[in-house]
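Trainee: Pasting the structures here.
Read-outs throughout are calculated quantities, based only on the coordinates presented, and are distinct from any laboratory measurement. What you see is a predicted model, and the numbers here were worked out from it, not measured in a lab. Cβ atoms are built from the backbone, for glycine too; each structure is taken alone.
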Structure P
Amino acid sequence: MKFSAIVIALAASLAAASATDLSESDISAQFDKFIAKFEKEYTPAEYKQRRTLFAQRLHEVNAHNAAGASHTLTINQLSAHTELELARLRGFDVSAHKAKLDKVPVELTERVDAPDSLDWRDEGKVTPVKNQGGCGSCWAFSSTGGLEGAYAVANNKDVSTWDGLSEQQLVSCDTTDAGCNGGLMDTAFEWVMGNGGLCEESDYAYTSGGGTTGTCVSGCSPYAGTTPSGYTDVEESEEALMSAVAQQPVSVAIQANQLSFQLYSSGVLTGRCGTSLDHGVLAAGYGTYTDGTDYWKVKNSWGSSWGMDGYILIERGNSQTGGQCGILMSASYPTL
């Protein structure tokens, strides 16, 4: 190793060590700020447990950021969550996904000439970021995102300020899926087809943030123009997904059980992050970052205070089978 490389490596190591060298008073002060910012309420006994979790994540965030990675991490609303609580946020039903693959052939995506970059949020074809809370309903939010995008593109509508379609109707009424215990975007599309569309969020508001699936409530009318005629499963390739996203926002699944995703703040998420799919999200665009790294722009459902205003940039075009975090493995979109 050249001397300059040794110096750089040593400097990074010292910076990481310094970043994690926090006093107990520093940790307590930052923990109290965290509680105030995210309006957390803990019992005295719980406070100690949560502070321990927070301290661990704070050390990891500081060490990661000091190392100069391609993306940064931050303290966010998840920083004192237990592993069980974090797992409840990820409700993509991988067993149902595998069973479906055994039965249904993958459809080829209609190819189009894709532009070099595209952001459906900038085009007004994506609704505001939502928050699933402590319910494993990511699959429902990914599904409504796909439907909302398809509706916006097909009708040339600006949906950037629209509350959108009802995730709660899917969570409580779509019994093929399992509500807060997980589901699959394709089966949600099938349910919406059979139901004749989906109600608006304003007519059937989300109430499962506390982790309860809830009982199906009838009475609202499906929003006009939201009944899919079908849906397409995208080939497992970068070219196919890019072509699909060039046509409309696409529902995708990823592996999201790493702190690099959960505490993401900015930049492009690179490095191996696994392909054990557990979380449904929405591919809302793609492009190239300032450092030259190609990325997918992904809309999450953990609120606008998470990530980059609710979004994350995930590396595009790497050599990992299944794509970065498995983003190529279960992509689909509805057709209206």
Structure Q
Amino acid sequence: MTRNGPSTMRLARPRRVKRGVRGDAVVFVVFSQAAYILVDDYTAANFFSEFDFFSSDDPTHGYVNYLDRTAAKSQGLAFTANNAIYMGVDFKNVASGRGRSSVRLTSNKAYDSGLIIVDIEHMPGGICGTWPAFWMFGPNWPNNGEIDIIEGVHEQTSNLMAMHTKPGCRITNSGDFAGDILTPDCDVHAPGQPANAGCSVQSKDTASYGAWFNANGGGVYATEISETAVTIWFFPRNTVPGDIETGTPNPKAWPKPMAKFHGACDIAANIKQQKIVFDTTFCGDWAGSVWSTSSCAAKAATCQEFVQHNPTAFKEAYWNVNYVRYFSNKVPGVY
């Protein structure tokens, strides 16, 4: 389910060679595929200065009041504590106006390729009325794509991942990832699929989302964007690879990913200038549309009615994030 509507750091492609002559010496600067090197480290020390607060109306038509930086901090919806980043929602007041107050934060920088690793201790999922997501999107949506890394609604028990593109991109399952393909066509207007479904993969791991994720102490998600695939791994807290913990990630040594978006799709042409987003909205195009068929329907006639009048239901609807790290393996070397 797409999170974006019509709304940069560009990395060098490999094997681009620059030549310079100084005296008798010739210097070749080659951009080569190498080990992943940390480029951007978003932690409690710098996160809120490197991410912008989105405070316009929700593009997915949620019953939500996204707060700006000043309001979010003064109302206790965005702060740091114990070296972690807290992003929450209002759980004290009956909602009015645009909806329940929340935050949506977007990275200042954008990325074409590389490895994004996020360590999360707690997420908002598994609560009636909520629609949280950790995702990425490019400009001029959907022409430069969208990647939904963590997403779900209501009391969903496992993570749903998706990719959204312009026409001409489909994925296949060749047995190299653990999740189940729900929809194969990444085109947001693909015939025969729900509107804006994109290509989607459902995890089979109940520790990957919501209540069980939180009970297990959270975990680490890693997303690799290459020219041939977008690959997503999830590691529960007690299974995080040592190379991630030491800051030297090596995806080639990791077990089978949870999702791998590849097949009849030119990833480099469809996924560009991706910004990183955390948000928690309510109801809207997805959560609102499936309320009547969800396990939450017994609690209120509509999603908006429940969200508006039950503030204490959302006390656990918060993100607690240790870090977001961006690594690149396209680094210049001198030969």
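Trainee: Say we calculate mean count of other Cβ atoms within 10 Å over residues 119-126 for every structure; which of P, Q gives the highest result?
Mentor: Looking at the calculated values, the largest one is Q.
Trainee: Which structure, out of P, Q, was helix-only ellipticity at 222 nm (-39500 (n - 2.57) for each DSSP H run of 4 or more, over all residues; to 500) derived from, given a value of -11000?
Mentor: Source structure: P.
Trainee: While we're on this one: Quick check on the output: 61, 51, 38 is Cα extents along the principal axes in Å, derived from one of P, Q. Which one produced it?
Mentor: Numbers: P: 61, 51, 38; Q: 78, 45, 38.
Answer for the origin of the read-out: P.
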